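**Q** Structures for review follow.
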Structure 1
Amino acid sequence: MTERPGNPKPRMTRIVKDKAIINALGFPGKGIEYSVQNLKKHNAIKSRIILSISGTIEDEIVECIKLANDFTSAFEINISSPNTSGLKIFQEPSRLRGLIEVIKKHTKKPIIIKFPPWNSFLDNKSEIIKMIETSLNSGIDGMIISNTHPRESKKIKIGKGGLSGKPIFTDTLKMIREIQAINKGFADIIACGGISSANDLWKVLASGAKAAQIYTSLVYEGPRLPSKINNDLIVLMKLAGITKLSDINGDPPKI
């Protein structure tokens, strides 16, 4: 809730050839009161704002939600940053269930959980599936699949961080497809990881996602990228002869 300095610098490095980033920011920020003042300035568009909250103590997360509840449309609860100490406390199913239950007592806004990744290098799939099943049974509204992938790096002061960008896109697709088998439409999936084009967006939507997050691709492609992706997606949909996002399936049409 209070101001945090984050991890010591250097805490971010680019891998330009792969259009990737390794970051170990550690959630630097000026605190929830400062954030709420910024949210108040944009209250006219609060229906388009989803606030991301993270922490290691239930009471602090709840207090953030209570203070920001009137100025946002939904809450993302991040339990998965690989470069922020203490977050794994909520990766234990019973502790996660308790967190979701107490949050639901203090807000009617949609709750979205941001989960850690799994792949062939991370022997943690069964643990994360348990987290997801627990969250679905606790009534979450959405899930973000997924976060950055843990990587060691000598260019980072603390020696490790989270990999984001193009190299993790294949894993993002695989995770979404695997989650669909247990989700069965109970919660919306937001794809996150390596998305940088309309083709990428088409693929995650065809795999079961309802929306997507981008970050690293903005660094490499610039702030006009969201508009370009949206416009290019419209072109792809016209080529496919469809008008609804829900009709997107299979591979994107060739341009």
Structure 2
Amino acid sequence: MSEMPLHRHYLHYSELPYSQRVLYTATIIVLGIGYLFALLNLYFTYAGRGGGNPIMLTAEDLIVAYSGSGKGSRLEGALRGPMSTMLPADERNAVLAWAAEGGARPPYEKSVAPVLEKRCMLCHDGSNPHLPNLNGYDNLKKMTEKDTGAAIPTLVRVSHIHLFGITFIFFILGSMFSHAYVRPVWFKCSIVALPFVAIMVDIISWYIIKLFHPFVYVEITAGAVMGLCFAIMCLVTLYQMWFSPTPTAVRER
């Protein structure tokens, strides 16, 4: 293992004041909880989109989310997938039957609108730009068109949010992890840099998957790399900050 001399500006956690270590610890705990909720959101958003088991998240679910099912409508994909448990079977079947028969306005007013008002408007009233707007016949009619997956403007909007958000998160986490004593140094630098590469690959994959479905495995790999680096930085930082002895090189300096 390389024993590269300590950089003159390097400070180990043992050389930081307790207030700064407490700040780092609190930040890591909140970021960790936020990451778990992000994984749950990923599951609830995409599980079952491919028409398979609604409690399983598969590569096919991601493919359908980005490129569409190519057969049914977005409404059908949602009601048979992630939204399948949100409506009783009889109400869900009534909405599906209405869409399959062409989505005419009279049946909508009679049997579909009351179901939407009762079950869906709390979230899909148009106030949340990240959720489909089901308020009114014209908006719902758009959802009965052939499912082509996420639209490019939608992907662009989500892309810039992810690029800004993930960059801030890993900048903060990497800054804390930079105080860790890890050898070889190239490995430590790789752990800091890889999440930024991974988020770029992840987002580029969204667009490529629409054209080339097997690229979904590149996206999954990029997500796994981000998660692994996140875990390593959090665990190493917490362990060295509170539990491990001060490294010999730091003591001797």
Structure 3
Amino acid sequence: MNVHKLIPILLGMLLIGCVTTNSADMPKSKEDAARLNMDLGISYLRQGDLDRAMYKLQKSLDIESHNPTAHRMLGLVYERMDDLQSAKKQYQIAVKQGPDDADALNQLASFICSTGDARASLKYYDRALKVPRYKSRYNIYTNAGICAKEFDLELAESYLRKGLAENAIFPEGLYQMADVTFRRGRYLQSRAFIQRRMEVAPASPEVLWLGFRIEIELNDKLSAEEFSNRLLEEFPASIETRLLEELQRDVQKIG
């Protein structure tokens, strides 16, 4: 499972810069103190300072323990520290405290998927998709499609198509549809999706590598060469470039 492919939860409006201690900035209530510590924790998380992020998020929860956002952010801190057991516990608490919190459900689902249980993750994605008026449903559909690819390409395609129906120019959704249709042997459709993907966002190594393989299957050597040249020139240190070079050496040996 390519964990990094799962679309991360947005941390929201994060604090940037120094924190002042003017009287106007001081917390006026228990709730204010909890929120301030949570905001600081999220800011430290964004900066990659995991120890301070953990301290502030835990302090926020010590003041006000019923806060799904603080729990899922603390879960993300633990996950980045590779403490997966503690991360899962925090994600589960977030979902228990916020059973209709789509972000919490999405994050728990993505965690479960990333740890190898793609089937189990879908029930949480499906719950998140039932939350009314959630603005980023296409993210959840795409994450569900990525996980479903592990065991059911038809189901994955269904999720991804629903996501693109809500956001037709979502780059990750277009790439994943290109990948799924490629895996299902529908190479002309796959080409169409990879072309749409390249129209809406800059190319990445994985996009160029998939484009190359699509054109090889369609026996379009000129287009395949264009993809391979871009991959070699633009991303010489990528894993995909190493795969391409290995393939080219194998072809030369056979020739």
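Bear in mind these aren't lab numbers, they're just calculated from the coordinates by the rules spelled out. Quick caveat, the model's predicted, so the values are computed rather than measured.
**Q** When relative contact order in percent (Cα under 8 Å, 6 or more apart) is compared over structures 1, 2, 3, which one is greatest? Numbers along the way, then the final one.
**A** Values: 1: 17; 2: 24; 3: 10.
Result for relative contact order in percent (Cα under 8 Å, 6 or more apart) over 1, 2, 3: largest is 2.
**Q** Consider the structures 1, 2, 3: one of them gives -11000 for helix-only ellipticity at 222 nm (-39500 (n - 2.57) for each DSSP H run of 4 or more, over all residues; to 500) as calculated from the coordinates. Say which. Show your work: numbers first, answer last.
**A** On the way: 1: -11000; 2: -20000; 3: -22500.
This value belongs to structure 1.
**Q** Follow-up question, since we're still on this one. Given a computed value of -0.48, -0.64, -1.23 for log10 I(q)/I(0) by the Debye sum over Cα atoms at q = 0.12, 0.14, 0.21 Å⁻¹, for residues 59-178 alone, which structure among 1, 2, 3 does it belong to? Don't jump to the answer; show the numbers that get you there.
**A** Numbers: 1: -0.48, -0.64, -1.23; 2: -0.53, -0.67, -1.23; 3: -0.44, -0.58, -1.12.
Derived from 1, not from the others.
**Q** Here's another thing I want to ask about it. From which structure (1, 2, 3) was semi-axes √(5λ) of the Cα gyration tensor in Å, for residues 147-218 alone calculated, if the value obtained is 17, 15, 10?
**A** Values: 1: 25, 14, 9; 2: 31, 15, 6; 3: 17, 15, 10.
This value belongs to structure 3.
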